[in-house]
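Q: Take a look at the structures listed below.
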Structure I
Amino acid sequence: MKFLASSVAVAGLVTYVSAAATTVFPSAASSTTLSSPISVSGTYDGGMKRFNRNNGCNEGEGGDDDAVFILSSGATLKNVIIGSAQTEGVHCLGPCTIQNVWWEDVCEDALSIKQTSGTSYVIGGGARHASDKVIQHNGGGTVNVKDFFVEDFGKLYRSCGNCGTQYKRTFIASGVVAVDGGTLAGINTNYGDTATISSTCTSEVTDICQRYTGNDDGDEPVKTGAGNDGTYCKYDSTVTRRSTCYA
């Protein structure tokens, strides 16, 4: 099943033909269990293999050692299935590209963005069963998500609400299909964060965008509102709420 269709060139840096968000998780070509993370510099094509960790899922904040893949600045990870036996999914230490990567059962976070500046891209793929966050943005810069499927989730994207070092963060999403979740984006207005969402279908999703007052001392961030305010949370009529998003 697919939703929407488009051809996209992202700022002249990443060019691809969009097949739109696919709402059917792929079958794994094979499976492997890792004793330590795979470090990627350059491009890693997983050939639709499923990757797990031998330490399984341990909910709670983990570190790089708990990840399945660790991407250095400029790296690309594509055609990978992240299995349920893992905790931290993928960590990007700098700007990265995540293409056709699927998280079958998110444990703590699916994708952690740690770049201090620049843009990371998530192109295609999907994630499900995320009790908290799918994309955790701890660093700075921009996260650009295109044609992504998310199901049974807390937040698709969260700008870190209480990291020791805070940044202005930008979230851009289009062509997303989101089913049975809390919110697409959570941002901190006091740091100037913005979320711009377009051409997206939601079904049984509580909020499109939530605004918070973040902090840098580890306290729980304060939610200040939700919805399109035209300044921090920005979306239009191409973001729809439907009884179903499946074609």
Structure II
Amino acid sequence: MLEKNFEEELREDVGLPTRDLEPTPEQVAFGREHFSNTYAEFNETFGYGRVRGGRFQFCPIDVFRPLAALIFKADPDLSHSDCHIVGYDAFGRDVTVWSERFNVVNVDLLEYKISNYKLAPDDFGTMPLPIPVNPVPLNRETRTRSILPSTAEIGECWDWQEGKMFDRCVKGFGPLEFGEVYGFVPSLGLTGYNTRSRVLENVRRLRALEYFCMIAQLQPFRLVRNFGPREETVREIG
């Protein structure tokens, strides 16, 4: 069975995946052993597919293992042997990873940033944190919900003038098929993220895995956290 809160958020907020690819029995078994029963049931019931109008899609862990190796390299904490890519957004700004030791890890392939609340907890100083009214017990099953793209803004990317790009990309290039992403050519890893090259004219529809593996090699990744109103680098990954 799916964990209750996971299923509720999936059905009432995120929406059901498009079921573009059926999982193999081996993929379901791997998810059950290395992630959670909820994740395995999710794959078995709904397959791999797109949600939120193509803004995010769930992918097979084994297929994206080469990308995990390029991102995490030989990092002592985030090893590609126990960090599994389970999904990604339309531009590669939010690659969702499940770490068997540190739970959900978020990777931004455009700015080469990695965040995880256990390895690098945010520090908001004296700002009070909200206290949940009905706290949910934390375990692998309940934490599985954190892989869901909970915000409707997922899959958005802003051009250098802060204009939203997703809807314009859909209109100009067509909606993404399963396994595709909107990528920048030339890559922002070469030209720089905060440059005029971050424009619609430089976007192409590309195969996600190949594109991600290419841009993952252009710059080192950084573990980051929020420190008050600013973001700080904790250390380099690898």
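Q: Suppose helix-only ellipticity at 222 nm (-39500 (n - 2.57) for each DSSP H run of 4 or more, over all residues; to 500) works out to -6000; of I, II, which structure was it derived from?
A: Working: I: 0; II: -6000.
This value belongs to structure II.
Q: Suppose Rg and Dmax of the Cα atoms in Å works out to 16.5, 46; of I, II, which structure was it derived from?
A: This value belongs to structure I.
Q: Computing distance in nm of label points 7 Å out along Cα→Cβ at positions 28 and 140 for each of I, II, which one ends up highest? Working shown, then result.
A: Working: I: 3.9; II: 1.7.
Of structures I, II, the maximum of distance in nm of label points 7 Å out along Cα→Cβ at positions 28 and 140 occurs in I.
Q: When distance in nm of label points 7 Å out along Cα→Cβ at positions 68 and 100 is calculated, the result is 1.6; to which of the structures I, II does this value belong?
A: Details: I: 1.6; II: 0.9.
This value belongs to structure I.
Q: Let me ask another. Which of the displayed structures (I, II) returns the greatest value of relative contact order in percent (Cα under 8 Å, 6 or more apart) on calculation? List each step's numbers first, then the result.
A: Numbers: I: 13; II: 21.
Sorting by relative contact order in percent (Cα under 8 Å, 6 or more apart) in descending order puts II first.
Q: Of structures I, II, which gives 2.4 when distance in nm of label points 7 Å out along Cα→Cβ at positions 20 and 196 is computed from the coordinates? Before the final figure, lay out the partial values.
A: Details: I: 2.4; II: 3.4.
Answer for the origin of the read-out: I.
Each value in this text was obtained by applying a stated rule to the coordinates, not by laboratory testing. All values derive from a computational prediction rather than experimental measurement. Cβ atoms are built from the backbone, for glycine too; each structure is taken alone.
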